[in-house]
Structure I
Amino acid sequence: MKRMKYPSPSPALALAGVLLASSAGMAAAQAPAAGNAVVVRMGDISIGQDEVEKLLQALPEAERAAVKADRASLDGWLRQRVLSEALLRDARAKSWADRPEVKAKVEAAVREIGARIVAASYLESVSQVPLGFPSDAEIKAADEQGKTNFNLPAGYRVAQIYLATPDRDAAAVAKVREEANRLARQARSGDCAAVARASSQDKGTAARGGEVDTLPLARMLPALRDTVARLKPGQVSEPVQAEAGFHIVKLLDVQPARTATLDEVKPQLQAALRQQRQQQLVQAYLAQLAPPTNLSIDSAALDAALKKTN
């Protein structure tokens with residue numbers, strides 16, 4: 001078996017995938033129910049806390065932690081979600097869906113998506129991987145074979161004080177920068193956690209004294225990576241300006257790079273081996289369904305079709 005690597009998609013890419021999925025359900029968007037706190041509002045369009053929670057829960061644990069620390073991505077998703085709903089409402093108000101050419105496109109899309117769903121669902125049913133696969137022995141063998149791919153990078157446990165810069169006006173940014181410098185001095189000379197609880201505008205981390213999580217540098221905002229890498233445990237940084245605001249970072253602890261244990265990689269290995277096995281079953285079924293010897297292509301007819309499309 002070939003060695004398997006497990007590249008981690010960036011938080012931004014993961015979030016974009018969830019955005020595409022959630023935008024498909026925009027037509028069913030409803031106002032948050034009673035008791036569900038409103039996270040963002042634009043006129044009569046609002047997004048509730050439960051929808052944001054569903055977004056985050058849909059992500060793998062490691063990506064969820066990184067996204068929660070990346071306010072720029074979260075803010076961008078919320079803006080896009082509200083904008084998409086506003087666009088759809090405007091189109092509906094103008095009865096755009098009743099236009100013949102739009103109806104034709106919708107019907108064609110429904111047919112195509114329906115066909116894909118039926119085919120994909122059936123293919124999944126004929127390529128089911130046995131529940132007992134892989135065995136513990138197979139997982140252990142895969143771990144031994146891929147040891148060099150299971151190195152965990154150094155992890156940095158950090159806390160932050162965050163101040164947003166919603167306005168790109170230079171004077172407004174300068175004012176936030178001045179406040180960030182004041183808070184950085186206060187954090188260095190006193191209790192950084194207390195300053196974060198009192199002044200950080202990232203309420204999720206502020207409630208924990210600013211603590212974000214333990215993350216490798218690659219999962220942090222690019223603007224913060226060099227700063228965090230230079231800090232020693234206990235040190236507080238100068239304010240660092242990122243896309244959405246200023247971050248004051250305190251390094252709490254560093255976990256050195258190491259090789260992951262079998263228990264740590266077992267869920268990944270199990271999922272990867274099952275996916276690999278399912279792909280093998282899919283290929284075997286398709287080869288049986290459409291043997292290459294039964295397939296023929298009329299080159300002359302194909303060339304004629306190509307010419308007509310010029």
Structure II
Amino acid sequence: MSRDLLSTREVAGFLKVNEKMVYSLVAEKGLPATKVTGKWLFPKHLVEQWIENNTTNYPQSIDRLSTYDDLIIFAGSNDILLDKLISMYNSNSGRLAVFGNLGSMGGIHALRRNLCHIAASHLMQEDEADYNFDIVRQELDTMPVVVNFCRRQQGLLLAKGNPKGLRGVDDLGRDDINIVNRPLGTGTRLLLDNELKKVGLGGAQIKGYEREVGKHLDIGLEILSGRADVGPGIEAVACLLGLEFLPICWERFDLLVHKDHFFDKSIQQFFSLLHDREFRTLVDETDGYDHNLSGKIVFPGQEK
């Protein structure tokens with residue numbers, strides 16, 4: 001599907017700022033842009049998403065999300081272990097949980113708009129000292145209950161045997177490397193962009209940077225098929241598909257729920273599964289996960 005590209009003048013008009021300010025927004029605020037033949041171009045859909053992600057004082061939804069004892073609505077970051085736990089809950093509880101794959105930021109936006117009961121998020125803070133709390137303070141009027149789902153290993157997924165000899169993020173700018181990416185607003189994309197910034201690489205220097213897929217598993221399948229050499233993702237997908245994995249960090253993956261829903265019967269029953277032996281065994285048998293914090297309420301500055 002074709003996407004509209006805006007020139008510097010057009011994006012300045014779209015944002016209602018002068019052209020010099022556009023360059024400052026690219027350099028200092030992460031305005032999505034790519035340089036082609038020396039000229040800056042701005043994918044309109046990414047500019048719109050950037051505006052939404054940076055919106056403050058978002059109008060509060062008038063209607064409170066209805067409470068159903070037999071239904072939980074999840075939204076946010078995709079995870080194969082969370083998918084398995086939701087299936088476990090649906091099979092054993094006599095109740096139903098459904099999941100909307102919107103990325104971490106999308107999940108927090110859905111929670112803000114009362115479109116879900118639980119948001120799944122792993123957004124690293126800018127200072128890398130914690131997860132989720134800074135953005136939650138910006139986006140939500142009241143702090144939700146933050147329950148840890150797990151810790152998981154993030155990194156780069158590579159073809160079996162690492163035929164291109166990749167050693168880390170700084171190799172992504174090589175001419176012979178083609179990547180596949182996660183969408184803007186996902187925690188995985190944020191992590192990759194932070195790592196690229198550390199080594200002085202921008203998206204315009206990386207082949208395939210703007211090609212996005214919606215799930216961690218999709219990243220792995222693109223590499224397995226040969227359509228990409230590398231992409232950001234979790235270790236569990238690499239092990240599942242027989243790919244190589246270059247680790248970047250262990251991250252905290254949390255479940256955010258409004259305090260007025262926290263004690264709903266269905267939600268308490270779901271959270272109880274995080275302490276269940278069956279779930280703990282599943283974590284132990286799946287590479288790239290840790291359950292030491294699973295099911296615990298976490299607080300700012302407590303533990304990454």
Structure III
Amino acid sequence: MRVLITGSRGQVGRVTVDAFRAAGHSVIATDRLPPGFDRDTEPAGVEYRQAELTDAGDCYALVARGVDAVVHIAAIPSPTGNTPATVFRNNLLATFNLIEAAVRFGVPRFVNISSETVPGFFFAERDFLPSYAPVDEEHPIAPQDPYALAKHFGEQLMDAAVARSDIRAISLRPSWVQTPGNYAENLGPQVRDAAVLSPNLWSYIDAFDLADAILLAAESDLTGHEVMYIASPDNVGGRDFAQILREHYGDAIELRDLDRTDASGISSAKAQRLLGWTPRRSWRDYLDEDGRAKPSS
């Protein structure tokens with residue numbers, strides 16, 4: 001396939017471009033950063049185009065180059081470092097422009113990178129907890145913040161697109177994305193102490209496993225619009241999930257059936273079933289039992 005990948009210079013975008021190249025696909029990579037103008041700046045099979053995705057013309061120009069799939073990763077990654085209006089406008093308008101261009105040019109597949117924050121219990125101004133765990137795609141949605149709202153509306157844009165065209169869409173909701181260089185800083189404290197809480201209930205996803213899921217989504221022949229969580233099957237620290245959930249949340253969160261004792265707080269069963277996705281990496285590959293980086297990491 002010829003695939004347009006947005007956000008190609010980000011931590012997820014880089015490994016996703018590599019995954020598509022390794023699978024034999026050609027890539028149009030795009031981001032806000034300027035291109036290099038020396039020979040062989042980009043690897044074989046990759047064309048880079050600087051673009052501003054909140055500009056409809058840029059999106060139409062990218063899609064008009066002829067692609068079989070759009071993989072939309074680019075976004076401001078949280079609501080905390082920019083003004084609310086900037087986060088909401090950037091993330092929602094970019095998604096709208098891209099899906100609109102894809103529909104008008106007859107692109108058959110769109111992979112939309114959504115977020116685990118969509119249910120709303122991550123950056124809420126009035127805190128609330130998940131209704132049950134592990135959280136899955138049926139969990140109620142009630143976002144308050146501009147980031148989760150934009151991601152939720154992005155999923156609705158996918159619904160509208162498949163209703164008015166033949167495009168097929170998959171929205172992936174990744175958990176907290178980790179790369180080899182940030183496991184110790186991000187997850188080390190939770191490995192050492194389960195009382196270091198996070199709204200995603202000790203969940204995470206390796207960037208390379210996420211890239212594998214994105215590749216499978218782009219290659220999938222699923223029809224309509226499917227929404228899927230992407231999280232590692234184990235929790236940070238590898239603890240008895242039922243035990244730590246009761247210890248830290250009491251009866252405030254309903255515990256549902258687990259597929260393993262050290263289960264994640266987010267279920268990726270749907271992605272594994274529909275995409276054939278098998279996560280292959282764990283925090284244990286990078287950290288020791290004290291949450292310190294292993295020498296080879």
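Here distance in nm of label points 7 Å out along Cα→Cβ at positions 47 and 239 has been calculated and equals 5.1, so which of I, II, III was it run on? Before the final figure, lay out the partial values.
Details: I: 2.6; II: 4.4; III: 5.1.
Structure III accounts for this read-out.
So distance in nm of label points 7 Å out along Cα→Cβ at positions 143 and 263, computed for just one structure, reads 2.6; which one of I, II, III is that?
That value comes from structure III.
Which structure, out of I, II, III, was mean count of other Cβ atoms within 10 Å over residues 79-86 calculated from, if the result is 12.8? Intermediate results must be reported in sequence, preceding the final value.
On the way: I: 16.0; II: 18.8; III: 12.8.
Considering all the candidates, the number was obtained from III.
Using distance in nm of label points 7 Å out along Cα→Cβ at positions 87 and 151 for the comparison, can you identify which of I, II, III gives the largest number? Show your work: numbers first, answer last.
Values: I: 4.3; II: 2.7; III: 1.0.
The structure with the largest value is I.
Readers should treat all values here as calculations from the given coordinates under stated rules, not as data from a laboratory. Note that this is a predicted model, so its numbers are computed, not measured. Cβ atoms are built from the backbone, for glycine too; each structure is taken alone.
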